[in-house]
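Below are structures written as structure tokens.
Since every read-out is calculated from the coordinates, none of them should be taken as a lab result. These numbers come from a predicted model, not from an experiment. Cβ atoms are built from the backbone, for glycine too; each structure is taken alone.
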Structure I
Amino acid sequence: MTDGITVRILGDFGPFSRMGKSIGYLLEIGGSRYLIDCGAPLFQQIGGHGLKSIEGLIITHCHEDHKRWFTDLALFNRYAADISRRVLLITSESVHDDVRYSSMPALGKSLSPDSKKIIDIAYDEFVECRTIGPKARYRITATDAGMAKTGLVITDRKGNILGPDKAKIVISRKTGRPRMLFKDPDYGEWVEPESFYTFSSSVFYEEEKNICEGPGFTIEAIKAPVWHGVSGIGVKVSTDVETLIFSSDTCHDEELWERLCAEKRPRALNINEKDFEASSVIYGDINDYIERCWSEQRYRDAVNAFTGAVVIHDVYSRNSIVHTDYEKLKNTSLRKDMALLTHCPDRMTSEWALCDTEKSFRIKGDKFYEIVNGDLYPMNADVYHKEGGKYYAGYRTEQGKYTLYEKNGLLRFTSYDGGDIGQPLYRVDLYEDISGKYFPKLEREDAFYRKRSDGRVELVEFTEDGSIGRIVETHRKTAGPRDGAA
């Protein structure tokens with residue numbers, strides 16, 4: 001019997017952050033511990049001893065801020081004196097292909113035990129992969145060059161080659177990378193199957209969903225709402241009473257999604273129709289041949305993917321293209337009271353609860369709480385703010401010292417008349433969050449808060465005679481799932 005789902009934030013900043021950390025989460029359910037992504041510095045955050053207790057690593061996609069420490073973890077598991085086991089990598093088939101390819105320069109060669117020879121090492125000696133999500137019915141595979149000039153063909157799982165009337169390979173002139181073009185039997189249109197189909201489609205995916213099962217919980221891959229460019233998945237963790245979803249990097253915009261499935265695109269063939277139909281391999285831009293991006297089934301699955309779940313969702317400020325812009329949250333299916341925002345810029349102001357590195361959350365039922373010294377606190381502030389490595393919570397009050405402004409969908413604070421910084425919304429009192437405890441925001445340069453080794457917080461003030469410190473008490477309300485301001 002699990003007592004909710006616990007998530008420790010190892011890192012929640014993007015790849016261009018001055019604060020570092022990147023993306024990583026420690027997931028605990030009952031006695032089981034998993035990593036969700038490994039972009040955060042694992043050895044600093046968890047330590048070698050802690051990493052030995054990790055049962056598996058789930059990677060959502062192959063961007064470095066989500067998998068930067070993967071090869072280090074694989075090498076550690078192989079060469080650490082008292083562990084010597086393979087990393088259990090849990091991910092989808094397509095993401096695993098990307099991870100394997102990108103990891104081989106670090107894992108594929110080493111020195112022999114006597115250091116006298118350079119030896120080849122198989123990837124599978126480092127990594128045990130457990131697939132979550134269904135496998136594709138069709139794949140691009142290498143074959144005898146005599147059968148295809150490129151040495152590439154499209155086959156089903158039994159090795160039967162698909163003809164050009166059903167599937168083609170389009171090789172990019174920019175990257176040299178092959179991508180599959182597939183004739184959808186229902187629409188009668190050419191599509192890129194990895195983008196077009198959801199995991200629930202039996203046209204392109206096998207029936208077996210490959211759900212990872214643990215004592216009292218399941219872990220499964222979701223694909224429909226993940227729209228990021230590279231191959232990627234979301235991760236759904238379920239107990240009998242809780243559902244937690246890591247949406248991973250995605251452009252979550254239901255208005256965009258509807259257009260992706262509704263719009264039929266004109267083709268821009270660079271060869272005549274007869275040659276196109278007969279060709280198994282084409283060189284060019286696959287977007288010249290794709291007639292529709294998403295199926296209606298993918299759109300429906302995406303819209304309903306987060307129903308009833310607490311969601312840890314990646315967000316950006318604006319114009320990110322491949323992430324959800326803060327101002328576009330209104331176009332999502334997310335609920336503010338059931339979402340934690342992560343992967344945000346160094347400076348971010350939000351009326352939705354924000355994650356922060358080293359915070360821990362407990363999901364119980366359909367609610368989430370912050371864990372502070374073993375107690376559960378609601379994330380009930382009216383606004384949250386991150387800047388300069390510090391985290392603040394704001395509570396609305398008519399006599400508040402600060403005013404919250406909105407301009408072009410983004411929020412910011414000021415303690416003076418904002419003038420041209422935007423439309424004033426309401427006044428708040430701001431509190432600096434130190435290990436989950438709240439203290440009034442300081443505007444003075446001659447004072448700061450310091451967490452002591454005994455866990456208490458000290459206000460340090462500088463005077464002409466030196467510095468003095470005094471213990472200060474948290475303004476955060478008593479622990480427990482209750483409402484109320486600070």
Structure II
Amino acid sequence: MPRPTPLWLLLALQTAVSAASLVVEIVAGRMLAPHVGMSLYTWTSIIAVVLAGFSAGHWWGGRLAERAAPAALAWTGGALLAAALTTAGAVNLLRLVAGPLLEAVGHPVWGIATITMAVFFLPSFFAGVPAPVLAHVSVMQAPPDQQGRALGSMFAAGAIGAIAGTLLAGFLFISWLGTAATLAVVTVTYVIGGLLMFWLARSRALAVAGMAGLAALALAGVALATPSPCTVESRYFCIRTVDMSADPDSPVHLMVIDHLGHGMSARDVPTVMFTEHAAMLDELARRRAPRADFTSFFIGGGSYSIPRAFTEHGTGPMVVAEIDPAVSALAERDFWFDPDTVTILHEDARRALLTRPDQRYDMIIGDAFTDVVVPVHLVTQEFFELTRDRLTEDGTFLMNVIDYEDRLQALGSIVLTLQEVFPSVEVWTQATQPDPGSRMVFVIAAGNTPSSFDEFSAPMPFRMTFGALGDRFVTRIAEVRGQILTDDYAPIDRLIGRPD
């Protein structure tokens with residue numbers, strides 16, 4: 001017969017397992033980001049796969065609960081040890097399968113779902129097994145007049161554990177420990193829970209279970225010893241500094257946030273931009289500025305390449321709203337940025353503009369991205385009205401946009417929305433014929449008056465020519481492919497998504 005199990009112990013087990021499983025769900029997003037980015041599709045895949053794993057695990061756990069209590073507890077202990085093994089192996093499994101699966105599947109959205117299923121379904125499945133077994137044991141051991149109370153307590157414990165796991169992962173574990181160490185903590189939790197189940201069941205397989213637990217801990221140790229893909233793992237991003245130098249004596253660094261480059265700087269040539277969007281933003285801002293010492297507000301800091309260039313050019317006061325302090329710190333450390341040259345606000349740019357109603361800027365420069373799309377709250381009519389209200393009479397709002405040559409729905413929607421707010425809306429891009437279906441980089445310039453030029457060149461480091469799309473072409477893109485984006489409805493992820 002199994003040992004009598006106090007209700008408090010069953011509740012503690014349920015809380016711990018539920019918390020650990022939700023930690024894995026939150027960590028999954030961070031782990032996938034360096035491979036596929038952090039987008040609506042990423043989180044949709046994670047939530048769907050984890051819920052599918054929990055559902056299948058609950059079903060199997062319900063079948064186990066029909067067995068005699070000793071067998072049910074022992075099998076549940078085995079499931080927790082399997083959860084420990086699959087969780088501990090997730091770090092290196094992801095690195096092993098991400099590339100081949102993305103290449104084999106082809107379609108990026110289905111690729112994300114396939115990778116998520118391959119790495120995170122089994123940990124969720126095994127973590128879902130204990131809940132029905134523990135609930136059944138709690139009810140069977142309770143007096144007849146307290147069985148409902150016991151069942152309700154088990155459900156509450158699961159919910160409390162889920163809340164605790166979510167908060168611990170988001171606010172503590174990831175930013176303080178990193179993904180590998182966080183999964184090691186989860187592994188230890190599962191091992192302890194699994195061994196406790198075998199002990200409660202008086203199982204003769206406790207020694208074998210102990211060896212399985214040691215194997216899971218060893219896998220977690222291997223994951224901890226594996227070099228992290230991140231130079232810095234912050235509360236928001238996996239951030240990497242990549243050395244792109246052709247000459248060690250003249251260093252050039254690229255900042256990669258999650259899986260995309262977000263800025264490049266050279267130590268010795270701070271005014272040279274190395275990306276199309278930075279070259280356009282830098283040149284358009286200085287050309288359209290009402291005076292040489294113009295004021296500017298940056299939505300997103302990244303590598304701080306443009307503020308660094310503005311300092312060299314001698315422009316006026318700059319304010320940068322960069323939500324992640326770790327990005328600013330890395331820019332200072334690896335990208336030769338002097339934080340004393342600007343005012344940095346480590347908060348969301350929309351909130352920064354909203355809470356400073358008396359501030360006006362000659363330039364507001366939008367260069368914030370989540371994956372390849374601008375965050376949804378920064379592309380709406382309400383936000384564009386806010387930027388208009390924070391500009392001087394001769395000011396300009398500049399915005400970096402990515403879209404595909406054969407789609408242009410995201411570009412058209414942003415242009416159409418801006419046309420509801422600004423009298424003049426221009427679209428700039430590289431002055432060459434794009435390849436069919438290629439991803440293109442645009443900069444939109446919105447203000448009260450159009451630019452006095454329709455072409456310019458900039459060093460990046462070789463000189464590249466950029467031009468404004470014709471007004472009729474821009475109007476047609478907006479009218480045919482665009483839709484007004486509002487705080488209530490702004491499906492920017494779908495609009496930029498690649499067609500099937």
Ranked by distance in nm of label points 7 Å out along Cα→Cβ at positions 12 and 172, the structure on top of I, II with the greatest value is I
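Given structures I, II, which gives the highest value for distance in nm of label points 7 Å out along Cα→Cβ at positions 420 and 452?
I
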Source structure (of I, II) for helix-only ellipticity at 222 nm (-39500 (n - 2.57) for each DSSP H run of 4 or more, over all residues; to 500), computed value -17500: II
For the read-out Cα extents along the principal axes in Å, a value of 87, 50, 45 was computed from one structure; give its label from I, II. II
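Hey, mean count of other Cβ atoms within 10 Å over residues 220-227 derived from one of I, II reads 14.8; which structure? Working shown, then result.
Values: I: 23.9; II: 14.8.
Derived from the structure labelled II.
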